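Next up: the structures, one after another.
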Structure 1
Amino acid sequence: MINIFQKFKDGLKKTTSNFSKGIKDIVVNKEIDDKTLEEIEEFLIQSDVGVEASSEIRQQIANSRINPSKNKLDEINKILKEYILSLMKPLENKSFFHQSNENRTILVSGVNGVGKTTTIGKMSKIFQNNNNKTVLAACDTFRAAAIDQLENWSKKVGSEIIKSDAGSDPASVAFKAMEYSKKNKIHTVLIDTAGRLQNKKNLMDEYKKIANVVKKVDNNAPHDVVLILDATSGQNVINQVTEFNNIIPLTGLVMTKLDGTAKGGILIAAAKKFKLPIIAIGLGEKEDDLQSFDAETFAENFLNIEKSI
């Protein structure tokens, strides 16, 4: 069985190769002077790390006064790793999937094409593996294919599912799922919402309606509001988090398709700007390619360095 470190390593291969080579090309056989610092900052921005984080990293390298007798690449990587850990370690949420006897309703959102329904299926599998019974609410009633896709996932992972015909009121499906979970003592409800553009008011109003309707069954619901993001979207991720967070405050992020981009730095940019918990990251298409986020494992594989650094 492949361990989590290997999963991260395989999944971040494109990003790792691009980033480690880029940093190496900049710093090897060069003095860490203002010109080199500027090149590093520009490369970080091009890698989707974000302007603010890139500026802070540049400043930390400038302040560190790297010993010229030491391996400059190793020293730079140490600074980068320390920065990533200081930023992202507090954002781990490793208890998210743990076994729980508390009622939890998780509202899952995201724009079209981010892999939302597939991610919900993978999330359900992790919950089921941790002895949490789940019920899936197929509230993406705008697409019959989305209902079928979620039903297939429910069969794969042994989850219950509540669905209605395509075109049905999404909020009514969420309400039925809540009632069903309460009656059958199923503690974890995962609500799949329609993929929507964050700038479409009518779709966002429907999204808010779902959140309001579940409160009729449990006043504290939804207990979590999770946004699914696609790493290949680059800086557009920042706009998505901003808009969705304005509609209903988010409690966590899941970043998918990190295996499909050479610019995995967008996760760092999002962490810096929003400081929202990072629940999991998607590192491939297989059922078990959704992994709980671990900052140290991410940092080591993102930078292509060994644990000793």
Structure 2
Amino acid sequence: MKTEKNILIAFILNLLFSILEFFGGFLTNSVAILSDSIHDFGDALSIGISYFLERKSKKKADDKYTYGYVRFSVLGGVITTTILLVGSILVIIGAVKRIFNPVEVNYSGMIIFAILGVILNCIAAYVTREGDSINQKSVNLHMLEDVLGWIIVLIGAIIMNFTDIRILDSLMSIGVALFILINSLKNLKQVLDIFLEKTPSNVNLEHLKKHLLEIKGIDDIHHIHVWSIDGYNNYATMHIVTKVKDISKVKKLVREELEEHNICHAILETEDEACDETECNPILHSEEHHHHHH
């Protein structure tokens, strides 16, 4: 599986690099590099988790998980993102402290490290750029922001080398951390929307309903529920009111329409007359059986 192999490569690259970098941060005395090493280590860790969950997410549906294991990949996204959030907050705290107590930094060492960092993370970002699970996206986000972080560190190191403005080291790490923080929050929101069964962002319910009602033979549609398993595979259930005898034809048309609205799995129920309001109202469900004594 391509996605998995990519994540594994990214994991190994990142792990090795974060260890190297940790020592580098000590040697050069740069908080930007040190904080980056912690963040890189966090990345490596979360990518490792992602790798296992991504593998698990490929398992076929069984009795225990009737939808399959796709959400494990989403869970990978949650864990990865949480690690990033915590990491970036820690980095910001460390950097702010540093602003008030500046220290000597070995700039040339920093420049060498930054160049190494840019190259390695570019490779990792390139390797993880394909694939479309949320997990893969959050791994790729890590890689991209690592590249960005290193480019900033490199520029900063060069400037400090010539000007000796020490505060830059801290400002850079705060900048990178804020960028990560904002992106992680966005990512987390996406993932939570999936867990909260929010209507997927690529489905417009109003349009969908309008289009479905235009199908010949459909009198009414209610109880439309649309949700997503992983941000890509969308599911829907609905009740269709139709007097048409050939139900399968109606269902086929509905499924075709749904596919145009990014919904690949649908459970359709048909009925030949509009159900009376009491039954449509979930609060009154307990009374439902009374209405059936005609």
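No lab work stands behind these numbers, since they all come straight from the coordinates. For clarity, every value in this text was computed on a predicted model and none was experimentally measured. Cβ atoms are built from the backbone, for glycine too; each structure is taken alone.
Here are a few things to note about the model shown:
- Which entry (1, 2) yields the derived value 23.5 for mean count of other Cβ atoms within 10 Å over residues 222-229: 1
- Identity of the structure behind -15500 (criterion: helix-only ellipticity at 222 nm (-39500 (n - 2.57) for each DSSP H run of 4 or more, over all residues; to 500), calculated), options 1, 2: 1
- For semi-axes √(5λ) of the Cα gyration tensor in Å computed as 40, 19, 16, the structure of 1, 2 it came from: 1
- Once relative contact order in percent (Cα under 8 Å, 6 or more apart) is evaluated on every structure in 1, 2, the highest one turns out to be 1.
- Distance in nm of label points 7 Å out along Cα→Cβ at positions 118 and 270 derived as 1.6 - corresponding label from 1, 2: 1
- Origin of the value 47, where percent of Cα pairs over 27 Å apart, for residues 38-189 alone was derived from one of 1, 2: 1
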